[in-house]
Structure I
Amino acid sequence: MGIQERKDREREQRKTNIIDCAMKVFLEKGIVNSSMEEIAECAELSKATLYLYFKNKEEIILYVMNVVLSTFLGYLETRMSKVDSAQDKIRMIGEAYLDFYGECHGQYLLLSSQESIAGMDFGNLDSYHEYLSHNSKFWDIICAPIYTAINEGSFRKDANAVEIAITIWASSKGLMQLMNGVVATINCESYKNLADKSKFQEQLGTLNYMTMLRNLIDAIIISFQDKSE
């Protein structure tokens, strides 16, 4: 290995370590409230050294979100590739989301906080264009089987694929966020030690969120199916 190649590899390894540390800080402090000083401290670097690798906090945010989105897109593509019909591919959106939640929980939390960076000025950072590309690819993946379902006649011809995609994603995301909050609540010692739980509180810990998410997506699919025949 040449000297320059070794230096390039070491630089990429250092950037990867910084991104890992940024994820930890963002999860602990929140994306908006985190500082470059905290990321540098976590990475055991000086703030000045951190700026040798990233222009600003915005660039680090984009790198983190690009990692998260790339990972989630992989889950979507893997799940959808295992089924053939358009409607089954739509159902796989929920399956992929639950897999991502269980296997990459930290990244799931960062994906769920994506709205917190809306409106940030990312200027002409190259990583911003990659971020936009990931978001476009996400919606393309979600919409593709919906367009197929409309074109093949299993969905109504007047159905709007983008409307359905947003409905599925918003509904799934809402249920997942509720689930995450419930899981966090019932695992708290103060909650576990409650002497008198209501019937509703008792049932929270027994809910099958996989079934709930499947039922939710099935309900959306049914609402757009062509029932003219």
Structure II
Amino acid sequence: MSGDGLPPPGSSADRLLDSAERLVALEGLHGVSSRAITLAAGHRNSNAIAYHFGDRRGLLTAVWYRRTVAIDRRRTRAVAALEREGGTGDAEALVAALLRPIAAEIVLRTPTYWARFNESLAGGYPLDALDRLAAESSGDPASVMGGLVRTLTHLRALAAQGREPLANRRVAQVLRMGITSFACWERDCDAGLLERGVLDAVCADLVRTGAALLTAGVGDTSPDAPGASPGVSLHA
């Protein structure tokens, strides 16, 4: 293991991480079996996941941790600079601190599956996801989320004038929008529909769009508010 607790590149455990990241990205979290992951990693031993990671959840956590270490280091530096310079009221700067570290990580690899892996994981989170993310920020290896939690805290204070639960929801929407857009970029690059170099422009537009979403006006959307629109039935 390295100083970050990561397996050496090319090792048996590292091949399992590569296999899990790729197959979950392509087939979905529940669309790929542990056996398929093991075989794709070149293992004949069906207990390889248990031997290296304890169980399937441990493997998926390790996949997430492997990339998140570098991402959160970048994000921590970005948010620390904003805190030091009094820039935490700048919506675009905060959204950039949230999303650009992800872009910086995925552009390093060809092909890359990281955003699609996260897109699959995000499907298991509730609409108001920030409280769960904060709860997962303690312990090991989730402690590498420190920079993320700091960034989300500043975003939540700024979003929707700090009005809850709308602030929580808007920040989660911005994060989901970024992950989904990066996942689409990965797929389009694989299909030859986009050049990899467009990622910077995609990210710049996400920053502007995300800041606009966070700071959009806040109306009284409660069902009892005067003039509130009646609910819309999905089964009408």
Structure III
Amino acid sequence: MTTRASETTGAQHEPARSLPLATRLLPVLAAAAVRALGTTLAVRLDGVDALRPLWQARRPLIYAVWHARILVVPWLNARLRRRVCVLASRSRDGQLMAEFARRFDLDVVRGSSSRGGFEALRELARTVRGGQDVAIVPDGPRGPARRLQGGIVALAATTGAPIVPVGVAARPARRLASWDRFMVPAPFGRCAVVFGGLIEVKSHDDREDARARAERALDEATDAADALAGAPR
């Protein structure tokens, strides 16, 4: 089940109320828009059956999704009714993303590879050891696009929780002129979500080899979602 959202950080961060009112309203409006969009989408899920025994056994998992594909992921998770903690950067954009995530009852840890990374990793490890799933955008917040950073591999090696690559695609969809060509699904289109096979990372595994394996698996899951949705690659 989902749970009410909370936020944990390793240090103080700028409170949302310090932002201009118009900026504070953005996550509220964005969440409402994504919910409305989601009701129009024809969603296909692949790979869920393989995960159900793990969910029933309450084995914590680490989900990975490319930054360009994250827009409807909180809404999709609400449909699956999974309790998940997400990582958001400590930048102002990350603050807005954290507020957006809360609108879908997601828990939030703040940090990134550039700011608060160690504290965030430690908090995520504590969350996983407590039995909760976590989700990470391994090429965020600034890229390079579809280049998996090492933090998710370190988290898997430290906790023993497997990485689950999640591919998300939609057709039709608009691709923004951003560093990752961010995907915005069009209303009344098709949406596909592919859960790839588990990626286990042992504490003694070579980290670069594990990073490359995870990156390749996430690319494959994303390509599979594109094919399932009939989206151009």
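Here, each number is a calculation from the coordinates, and none is a lab measurement. What you see is a predicted model, and the numbers here were worked out from it, not measured in a lab.
Work out the source of 11, 38, 39, 11, 0 here, i.e. which of I, II, III gives that when P(r) over Cα pairs in 10 Å bins from 0, in percent, for residues 80-207 alone is computed.
Derived from III, not from the others.
Computing helix-only ellipticity at 222 nm (-39500 (n - 2.57) for each DSSP H run of 4 or more, over all residues; to 500) gives -24000 for which of I, II, III?
Attributed to the structure labelled I.
To test your reading of the models, identify which of I, II, III gives 17.8 for Kirkwood radius over Cα pairs in Å when calculated.
III
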